[in-house]
1. Which of the displayed structures (1, 2) returns the greatest value of distance in nm of label points 7 Å out along Cα→Cβ at positions 7 and 111 on calculation?
2. -0.95, -1.29, -1.59 is what came out when log10 I(q)/I(0) by the Debye sum over Cα atoms at q = 0.17, 0.20, 0.23 Å⁻¹ was calculated for one structure; which of 1, 2 is it?
3. Quick one: mean count of other Cβ atoms within 10 Å over residues 39-46 came out at 17.5 when computed from one of 1, 2, so which one is it?
4. Between 1, 2, which one scores greatest on relative contact order in percent (Cα under 8 Å, 6 or more apart)?
Structure 1
Amino acid sequence: MRLWHEALIKHLPRQQLLGQHRECCALRGKGWGRPHSTVNYVFQYAPIHLVKYHRLIIDEMENRGYNVDPLWLDHYYRGKSSPSFDHETLYHSEQGDHGEILYVEHDTEYLEECLNNLREKGIVINKCDIGYL
């Protein structure tokens, strides 16, 4: 389980992009609040942060011509087997709002961690290609 750094989304290979969509669906659904060391930070934020991150994934999938169930475009939707978020839950956060930044944990150090993880899988993405030097 991992949420890739936002800067990598447009550069992820098909398998990682589709896997990220499945991960976001799971986290929005029954996975919400379930501890996992790699993504525990997500639960410190209002669910809307995950929804916005998921939208970045969906947008990239659509850019590549992949079909996405339009139900996932509804911010409140959590999947067929989970009740929808209500407004209070969707927007309430102990962390507060960080403006355009979805997760402050997705910093330069985290980007390096993600790039190393991808390299271990044989996927090389150059930082120059994603706008980081």
Structure 2
Amino acid sequence: MKYYFNTILKNLTFDEAIARVIHELKNEGFGILTEIDIQSIFNIKLQVDFYNYKILGACHASFAYKALQVEDKIGTMLPCNVIVQEREKGVIEVSVVDPSASMASVENKALVIIAEQIRVKLKKIIKNLE
């Protein structure tokens, strides 16, 4: 099972792509809890150059609440990570976790239903970015 959905964006700067992704996430009810700048971290901690790569920790509060109600340890798998990376100048890949894949190891039928609802929203976000 593929564990993510992705799309390629062109004719945008990296910062414009980040803004567009955040906008689409918000349209589907997600907020951004964390923003990790891998390029900056690797530069500071390892003194290496790395391409533009950010991890956005997206959370849909009502679904997170529902998930925690049926599986209290599911917080170990939250939030939904979204990566935005520019390995080639002007070609930006956006990838989102497939919550159904990440939750497959948890044997909880109620959680599977919630994961599928989140999956639909995340797939819509990827489609809207295309």
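1. Values: 1: 0.1; 2: 2.9.
Looking at the calculated values, the largest one is 2.
2. Details: 1: -0.95, -1.29, -1.59; 2: -0.88, -1.12, -1.34.
Source structure for this number: 1.
3. 1
4. Structure 2 gives the largest value of relative contact order in percent (Cα under 8 Å, 6 or more apart) among 1, 2.
Read the figures in this text as sums done on the coordinates, not as results from a lab. In this text, all values refer to a predicted model and were calculated from it rather than measured experimentally. Cβ atoms are built from the backbone, for glycine too; each structure is taken alone.
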